[in-house]
Structure P
Amino acid sequence: MIIDHGHQHAINRVFALFLVLAIVGATLAKNYWFSTLTNIDLYIIVFFPVALLFISFGFGYASKKAIDYVPGEWESRKVLVTFSEYERMVEDYDEAYGELYAHPGDCMTFCCLLPVLFVFGYMFLIFQGQDIQLICPLVDTLLLLGIYYSIAGAVGFITGFRVPNIDAEEFFKAPPNDDSMEYAEKLDGARGLEVGVAVELGVRAGVQTLFNAEPKVGVKGLPDTVRIRIQVSHSGFDYPYLVGTVYKGAPVEETVETIKIRTRYPALLEYSMDENVTVIVARFKVPKRSSRVPYISDEDFRALARLLAEKLKENYESVQ
């Protein structure tokens with residue numbers, strides 16, 4: 001067993017009991033216990049549901065943290081897959097472990113729900129003021145409060161559940177899908193390049209998880225000592241560039257070369273050495289000042305990658 005849900009199920013049962021007691025208690029209070037107080041409707045229909053939202057959020061948070069990871073040894077292995085294969089792996093992984101991911105951004109969604117709950121409560125008060133009777137006062141209140149409180153409780157619980165990590169977040173986290181992965185996929189199928197995804201899998205007791213994944217770009221026909229890494233700079237716009245390396249390649253002087261390759265901007269190649277590694281950085285010579293926001297199309301990016309692949313191949317073959 002990798003994950004123990006025992007403590008989580010106990011918290012979920014306590015929450016369900018709490019919600020039922022809150023609905024029944026509010027119904028009895030409105031119809032019998034405090035019927036002489038004119039402001040009880042305001043508390044039961046407007047203020048308490050807001051408190052219920054926060055309490056449910058706490059229950060949801062506690063439920064997620066109560067998921068126990070059972071420590072143990074994982075067998076790690078690495079595989080190289082295509083992007084379509086990686087997408088299928090991610091879909092299967094999301095289906096299996098998607099509920100364990102952390103979504104801290106949902107805290108903002110939770111805050112946005114508060115005014116909605118207030119508005120809904122005041123609309124409920126207006127409806128109550130119309131003296132519309134569906135079945136009988138007690139049953140009507142039970143039904144309306146049951147629906148209203150259940151919605152508030154469910155929203156609070158689900159939001160609270162989605163926010164935190166479980167203790168074993170390093171094993172059950174959302175697969176990487178950053179900018180470098182996105183731009184690597186744009187190079188898939190480009191002439192002279194070998195593009196894929198290097199995936200590190202963890203296997204234990206028949207359970208499989210994704211430890212890590214990163215794009216892998218190489219030059220077709222050359223060994224792994226020749227690599228291309230994708231970097232993306234964000235300075236007002238997405239600015240992708242490439243870093244090519246050749247281990248024990250031909251030495252180069254620290255120079256900059258500008259080449260026109262039928263793209264919107266000319267290509268800029270920066271040569272340097274890092275001990276016994278030849279480094280060629282390929283980027284576009286984007287104007288520092290322009291009336292328009294610079295844009296690098298997919299085709300231009302592929303053309304830049306092909307140029308870099310040719311330069312890396314020339315460097316590698318010159319020392320063979």
Structure Q
Amino acid sequence: MINIQQIIDYVSEHMNDPVPKFIIQREILQNPPTHQDYIEAHRNIRQSKWYTELLNEQWDDGSWGQFHSMDSKAAVKQKFSTTESALKRARELSLPKDDPMIEKAIKLMESYIREDTTWPDRVEKHKDNGKSHLRSRPFATAAILNLFDPENPVVKPKCDVFVETLKKATSKGFFDEGAWEDENRHYRGPCLNGWNAFLVMILQNSNCMDDSLQRLYLDYLWHRTNGIYYLSDFPLSEKPVIEDKKFYTWIYTLEHFKGFSLFPEFMEQGALKHLLHEIDRIINDDVTIPKYFTTHYAESWRDKNKRKNDLILRMTRLIAFNHLPTF
């Protein structure tokens with residue numbers, strides 16, 4: 001079966017468009033921002049189709065409109081219906097926090113978290129006339145900000161709240177969903193339960209908890225039968241093949257975990273071997289990439305070979321993150 005170095009050699013040789021080249025420089029080869037190849041790749045990505053698509057829809061305040069919920073009454077329809085979706089796309093493009101577009105968005109998110117300004121989204125009423133939804137907004141914003149700037153001083157206080165709740169929910173040696181809900185409703189309501197994507201996003205990329213606590217939490221999420229809210233409805237421990245519609249969801253969910261320091265440990269429980277096997281199949285067998293796989297890195301993404309290589313790179317980012325140091 002193909003090995004990791006062979007895959008890295010493959011993507012380096014076969015992918016030359018601006019976005020793939022930047023991802024390879026930043027995440028696969030791990031060149032620092034001062035490296036000339038990195039500098040050139042970052043300059044080129046800002047001229048790319050996908051970067052321009054994001055930039056053209058960014059508002060003057062650094063947002064892309066509403067933060068979390070789509071504005072169904074918007075006068076002008078955008079490809080990126082929310083700031084959250086635009087920033088997730090920016091993360092797919094591997095844009096760093098010092099990119100001018102991301103810098104503007106970070107300043108806005110900081111103001112949301114400090115509650116100097118508030119989301120333009122409508123208030124979701126739930127059962128308490130919107131009280132818990134309003135309280136959850138700074139936490140949800142901090143989760144997105146953490147993906148780009150985990151050392152930002154406004155993130156840690158929100159993260160620490162969840163860590164303390166997590167300690168109580170795992171006090172019996174396993175994750176107790178009822179215990180989490182009992183503690184959570186005191187200050188946030190049901191918007192940010194422990195099996196929610198926002199929790200996954202905010203509890204990574206930092207030393208906010210020791211390995212034993214992190215292992216308990218990841219083990220719970222890895223095997224949770226009903227999956228993770230906003231991400232999947234099946235456990236990560238499943239390993240669907242490319243032809244299965246679940247495969248795209250599986251990859252998307254794995255990507256939300258790669259900032260945890262114990263991510264490599266959980267990948268070794270079969271996910272890594274499965275990814276290697278599926279990449280080997282794409283390269284060496286006549287595998288048809290389903291059209292619903294919306295992995296767009298190459299400029300001409302409609303080309304069959306470009307789509308194949310885009311998916312290989314997407315999977316390689318998980319493997320390389322699993323084995324190489326990160327900045």
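A short reminder: the numbers here are calculations on the coordinates, not readings from a lab. Fair warning: this is a prediction, and the values are worked out from it, not measured in the lab. Cβ atoms are built from the backbone, for glycine too; each structure is taken alone.
At a glance:
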item	result
Highest-scoring label, criterion being volume of the Cα convex hull per residue in Å³, for residues 43-90 alone, among P, Q	P
Given 0.20 for FRET efficiency 1/(1 + (r/R0)^6) of positions 147 and 211 (r between Cβ atoms, R0 = 35 Å, to 0.05), calculated: source structure among P, Q	P
Which of P, Q leads on FRET efficiency 1/(1 + (r/R0)^6) of positions 235 and 307 (r between Cβ atoms, R0 = 25 Å, to 0.05), largest value	P
Structure (P, Q) behind the derived value 5, 19, 19, 16, 15, 12, 8, 5, 2, 0 of P(r) over Cα pairs in 10 Å bins from 0, in percent	P
